[in-house]
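Listed after this line are the structures, all set down as structure tokens.
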Structure P
Amino acid sequence: MSTDIFLMVLLAALLHALWNFAARSARGNLSVLWLGVALAAIVLFPFALVSVTVDRSLVMGIPYIIATGVIHAAYFALLGKSYESGEISSVYPIARGTGVMGTGFIAYLLLSESVSFLGAFGILSVCAGIFFVGVSDLRHRGTLRNVLLALLVGASIMSYSIVDKVGVGLVNPVFYIFCLSVITAALIAPVIFMKHRQECRLALKEMKRYICFIGLGSMSTYLIILFTFRSGPVSYIVATRESSVVIGAILGFIFLKEHISVVKGLGIAAIVAGLVLIKVAL
């Protein structure tokens, strides 16, 4: 992973933390998340038409496109549930930490990705830091339900990361993320129309800025990650992206008045140290 890729992933981490902060500020409103995904699909449509190339690779990539759409639908539904009652400084670290560990392990088993000793130590340091950040809050305010939801979000992150690493090797990332957004929005739509119709109307009327921020932020973030998947190991990329946990914790502290304990501070330091080790190992 080159320095350019490393910096791109750090930019994606910043954008990811910002749109998750918006999602938490909207209390995990599923209608807002769904409208954001739908907005992303609309914005991406003309770019997807220009970028698509109909060939054998596209046909081979269709199963991955369908799989990632299904997984992302589950991801957004679970994320919305997590943010209904869980704090961003608790839910976010546990979810992302689970995703980092799972992705690294599965990438080693299925994709035969090799990681140096220093790089592996950096990934473990990021994981440890992430869990320290989350567990420090859970001791005081966490519930078993919030923990389980965060772990399920992490499992979905691990799943789509592996699927997408292979998928964007076959399909142009712009067309790939457009299809991902369309499938995700289509799968969540029945739930919105059956259970959240009034909530959706209110979201369109009163929460336009959250919809735009979440839709465009999540699209931009993941588009950057899809391009980096083409050039670097998924285990390093996913671990580096989770520097967003540090940004998320700081945003929660400053704007949502969430507490940062000594343990959480040590966790943040461990994440930063892990990122330095990963960069040195490149």
Structure Q
Amino acid sequence: MKSLAPSVAPITTRDPKGVKFISVVEAAYNKAALSEEEAQYVNDTAGLGALVNKFIADARSPKLYADEEVPSRYGYLSGYAKPKDVIWQSNRLRELFSGAGFHDEKTAQMAVPEGAEGPFVVPMWQSFAKLHGVSTYAEAVQIVLAKLNETRKGKFYNYRENEMGPDNLRESARKAEAMEQIAKSQKGYHLLVISAQFGIVHRGRSVRRARVVIGSKGFGLGAFEVGVMLLTHPERLQHYDDLYIDCSGDEFKPSDEREFSRAPFFGFHDDKLGFDAHSVGFARDDCGSASGFVPQ
């Protein structure tokens, strides 16, 4: 298996460029001339790590598709806040899909990376497909979409129902590689525990801009993973004003086009959950890419 690690050693704070970055933070802290009480407040205030991570993510590729971002105030309107208990998710998947298997309890207890909302449980699509007598990723996605329609009592519409074959829908190389690495780290389990976020981190970004910002430490989730997450967390998308979910880990090609120039997304319309695909260069304020994190 090809490694996801970069071919050269990454720059750290011990290298000249890293030292320069730390010196900027140090200079800003010194310039503030904080009192002892103010310094305590600053040191105790949460969120610094998230701010620094976002700054680095935005700055590492500042020009590539940088104009494909729009301001967004959309969020998690319908009650979703964080992933449910891992054991509950695992049990729920076995209720929905007989023979779904089990998860690695040790992985479920590992610390959640910065930027992730928590651990989600998702079947390995290859074993899931075999369980249901199919062989392709696109077929596995169709089974998940059918279950979404069932659990939502018909309040689901697939706008791409006639374009769901392997010639239309596929995993990106990046996502396939990341999922293979996760499966290898949880060898022997058909249910994988993945640290992820449900879209809000990348709201307002086009799919290809989100892919750039996600970088090497993460990967966009696909329609299979996001669909399963919606089965265990239906409250995530229940209203027109909820943030829609881009599946930037997948690639989609309409039947009348030559290129895989689109990506699937889940939205909400006419009181129904919807599945569709739009251009990877289209930045919408009501969409955000769901993403997973690669084990370090």
Structure R
Amino acid sequence: MALRAAAQRLFLVLATLLLGGLLAATLVRWSPGFGTDARELDPRLGSQSLRALRQTSAAEQDILSFYLRYLGRMLTGDLGIARSLDRPVAELLAKRAPLTAHSLLGGLALGWLLGLALALWLNLGERPMGEAAALASSGLLLCLPSGLLALLALLAGAAPAIALAAVVFPRVLRYAGNLLKQAARREHVLAARARGISPAGILIRHVLPEAAPGLIALAGVTISLALGAAVPVEVVCDSPGIGQLAWSAAMARDLPLLVNLTMVITAATLVVNLAADLAVAALGARR
């Protein structure tokens, strides 16, 4: 049964990945302005160059054929050429992915550190004023779009990771706080408190283990949120990572580049969510 469940999960991941790439290609194909290439207006191009550009554009008109050819090349390690930048897609991804990964790791680490630390501090005792201030600040950050948070970070001279941390922090604070409160109301936790165990001891030995599955699931969700927020953050902060690359590809209707970026982001999201699910299942099996 376990092997069958693993096979079903793997099939679902692959099917989602393939469908995500096809949907991205379809949306780009039918977007306004697709098929036009500003390079055709370059007076320096000769007739052969113009013919090559038009042949490339014509080959992308049939989405199903394009996608099947793309999958065949991908199996050999060829991700194609980015039309808008005239460079191999694999080279662009290898150059820009580390910068985005650095910003994501920094933003996630800072957002989780602040959010979880504040949630734990509020859970250690009755702090109505602190809780009101935390809810107000997190509510304000939740109301601000990630692009505006990136603009504020840019004006403050802060790194893109700060803007990503501002996206992650309020969600961690609110959800982790609710998890800890629910865990603190469990019968065995109330019994431990009645026996006179210190609040810190109750938190470490009873509350955190009870809330651990929810916190692991929250980790997967916040990584997916940070991945999505990386696009406007990197564009506004002029950070040359994957997010900025995705934006420029969308503006240029660069079909090969957009399909590859969709596959990369979809694969990262699926892997993160799958790892979180497995971790939660393993934790539940041990309890």
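Coordinate-derived values only; no laboratory data. If you're wondering where the values come from, they're calculated on a predicted model, not measured in any experiment. Cβ atoms are built from the backbone, for glycine too; each structure is taken alone.
Calculated for structures P, Q, R, mean count of other Cβ atoms within 10 Å over residues 161-168 is largest in R. Which of the displayed structures (P, Q, R) returns the greatest value of percent of Cα pairs over 30 Å apart on calculation? Looking at the calculated values, the largest one is R. State the single structure among P, Q, R that was used to calculate helix-only ellipticity at 222 nm (-39500 (n - 2.57) for each DSSP H run of 4 or more, over all residues; to 500), giving -10500. Label of the originating structure: Q.
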